[in-house]
Structure 1
Amino acid sequence: MTVYYCDFAVGDDVHGAYHDQEYGFPVTDESRLFERLLLEINQAGLSWALILKKREGFRAAYDDFNVDRVADYGEEDRSRLMQDARIIRNRLKINAAIANAQVIRNLRGSHGGFAGWLRHHHPLSKAEWVKLFRKTFRFTGGEITGEFLMSIGYLPSPHREDCPAYKKIALLNPPWMEN
C-alpha cells in the first residue's frame, strides 16, 4: 500500500501549508530551486518536520538562498554556519550547499540556469536523474534526488489523485505530466 504525504500532512501544523501550496508544484525560480535542493540535502537522516521548522533559519543563514552569495562563501562563512543553531550543523551538508551553489551558477552559462538544465534533461527516469545528479552535484543520492524532483514537479506527483493539491498541480501541467 502506498503511503502519500496527503495521508498525514493535510491540516498538520508543520506539514500542512507545505503540502497544500508547495510540494509537487512546478518551480522554475533559481533561488527556490536551490532552497529545495538545500533543504532536501539537509533532511537526509532527519525528519522533514525538523527541516520545515528550521526553514526560516536556513533562509537567514544562507542569504535567502541567493545562489551567487552562497557560491562565494569562504571559510569564515563555513565557520559561521557550523555555529548557527538555526540550521543543521553538518560540515558535509554545508560544503555541499556551497559547492552546489557554484554548480548552479555555472549552469547559467551552459543552460541559462538550473531550471534550463532541468528542462534540458527532461524527461528522464528516476534512475537516470539520480545518476545525472550524482555526477553534477554533491550529496545527492537516490532519496534526495527523488524527493527534490517530486517536490518541484519533475517526477510523478507525491499526492493522491483525490487530493485538492493534486488537482491544483495538474492545472499547472508540471513536467512529469507532459509525458
Structure 2
Amino acid sequence: MNQVSEHPTADRSVRVAWAADAPKVAQVQIRAWKTDYASILPDELLEALDEHAIADKWRHSLTHPPDARNRLLVALEKGEVVGFAATGPCDDPDAQPGVDGAISILHVDPDHTGKGHGSRLLQACVDTLVADGFRRAVIWLASADDPVRRFLRKAGWQPDGAHRELELVGESGVRLKQVRLHCLLT
C-alpha cells in the first residue's frame, strides 16, 4: 500500500524567503551572475564574489528590511531554492511614492531555467506588489540582455524610455548600461 504524505508539497512553487534561505539565495545569485554577466564583468570580479558576504547581506535584508513592503521571494524545486526575486517601493527619481513598485532583482539558477521558475517568480512579484497597493511596477535590466527583455515583453512589460549606467566596481570603470521596463498592475 502506498503511503501518502499528510503534508504534500508542490514540486515547484514560490514563497516569501526566510533568513535561513540566505545561503542558497547567495549561491543562486553567484551562479546566475557568472552566467548572465560573463560578457560584461571581468572574470576576476566574478571569481572574487564572496558567497558568505553575499549571504550575510541577504540575511540582514531579510531580518531588517528598509520598508515593510520590501520582500524577497524564492522559487523552489522539490524544496530547494532555485531562484529569487526582490520587490518593494520604487526608488527611481521619477517614481510616484505609493504608486510605483519595483522588482529590483530576479534570477533563476542557470541549471533550472526553462522550467517555469522565472514565470512563477514574475507572477508572484506582481501579486505581491498589487497586495502592497502599488499600481505600476518597474524593472531594470542590462540593455544587452535580449532573452530577459523578450521574456518580460511576452509577459506584458514595456520599455518606458528610461535608461541608466551603473558603475559596478568603483573606480575600475566597469559600467553596466540598463533599460527600464514597466507594467501596469491594475
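Coordinate-derived values only; no laboratory data. This one's a predicted model, so the numbers in the text were calculated from it and none came from an experiment. Cβ atoms are built from the backbone, for glycine too; each structure is taken alone.
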### Query
Out of 1, 2, which one gives -9500 for helix-only ellipticity at 222 nm (-39500 (n - 2.57) for each DSSP H run of 4 or more, over all residues; to 500) as computed from the coordinates?
2
## Note on the structure
When FRET efficiency 1/(1 + (r/R0)^6) of positions 23 and 159 (r between Cβ atoms, R0 = 41 Å, to 0.05) is calculated for structures 1, 2, the one with the largest value is 1
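Comparing relative contact order in percent (Cα under 8 Å, 6 or more apart) across 1, 2, which structure shows the greatest value?
1
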### Message
By the measure distance in nm of label points 7 Å out along Cα→Cβ at positions 79 and 135, tell me the structure among 1, 2 with the highest figure.
### Response
2
### Summary
If Cα Rg over 2.2 N^0.38 Å is calculated for 1, 2, the one returning 1.01 is structure 1
### Query
Which structure, out of 1, 2, was distance in nm of label points 7 Å out along Cα→Cβ at positions 55 and 143 calculated from, if the result is 2.0?
1
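Taking distance in nm of label points 7 Å out along Cα→Cβ at positions 31 and 63 for each of 1, 2, which is largest? Please list the in-between numbers first.
On the way: 1: 1.2; 2: 2.6.
The structure with the largest value is 2.
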